[in-house]
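K.L.:
Listed after this line are the structures, all set down as structure tokens.
Every number here is computed from the coordinates shown, using simple stated rules; none is lab data. Being a predicted model, the structure only gives us computed values, none of them experimental. Cβ atoms are built from the backbone, for glycine too; each structure is taken alone.
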Structure P
Amino acid sequence: MRSLYDCLHAKTSEYRITCAMGNELPHSANMLALARGKPLEYMVCQCCSDYDEMGEPIKKDGRGWK
């Protein structure tokens, strides 16, 4: 599944997560969901032609937190 964690166009503001390409994300795309480690896998991202994956996920021991 595509996740906002992996998309280069996901941008954060004080309260919300937005798409730099202007795609409308659900209201649940917010900083609280990010802080809680929610999946951030939204339907709008699954078929998005602008989705641009960052690359391979960072291994757990290289993330800077445990």
Structure Q
Amino acid sequence: MNTFTFNDEELQCIRVCLQNAPTPYHISKKKIVADLVDKVGEPIREKHEGIPKVKYDLTPYGIYD
């Protein structure tokens, strides 16, 4: 058994990579990804405010609201 130490940023990178990794096609290996997610956890989701909706004047092009 190996023991590894990761800082918070490295651990978050591993979590995100596991979420984006394709699941193996071989049916006996599909549980490996789930087991790894159980060990390191789900990625920490960050909420960011989106950009405000922009209103354009398209009346010169014949487009009206």
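K.L.:
Please compute mean count of other Cβ atoms within 10 Å over residues 11-18 for structures P, Q and give me the label with the greatest value.
P.N.:
When mean count of other Cβ atoms within 10 Å over residues 11-18 is computed for each of P, Q, structure Q gives the biggest number.
K.L.:
Follow-up. Can you say which of P, Q returns 12.0, 34 when Rg and Dmax of the Cα atoms in Å is computed?
P.N.:
P
K.L.:
Assuming 33 is relative contact order in percent (Cα under 8 Å, 6 or more apart) as calculated from a single structure, say which of P, Q it is.
P.N.:
Matching structure: Q.
K.L.:
Continuing with the same structure: Suppose helix-only ellipticity at 222 nm (-39500 (n - 2.57) for each DSSP H run of 4 or more, over all residues; to 500) works out to -2500; of P, Q, which structure was it derived from?
P.N.:
P
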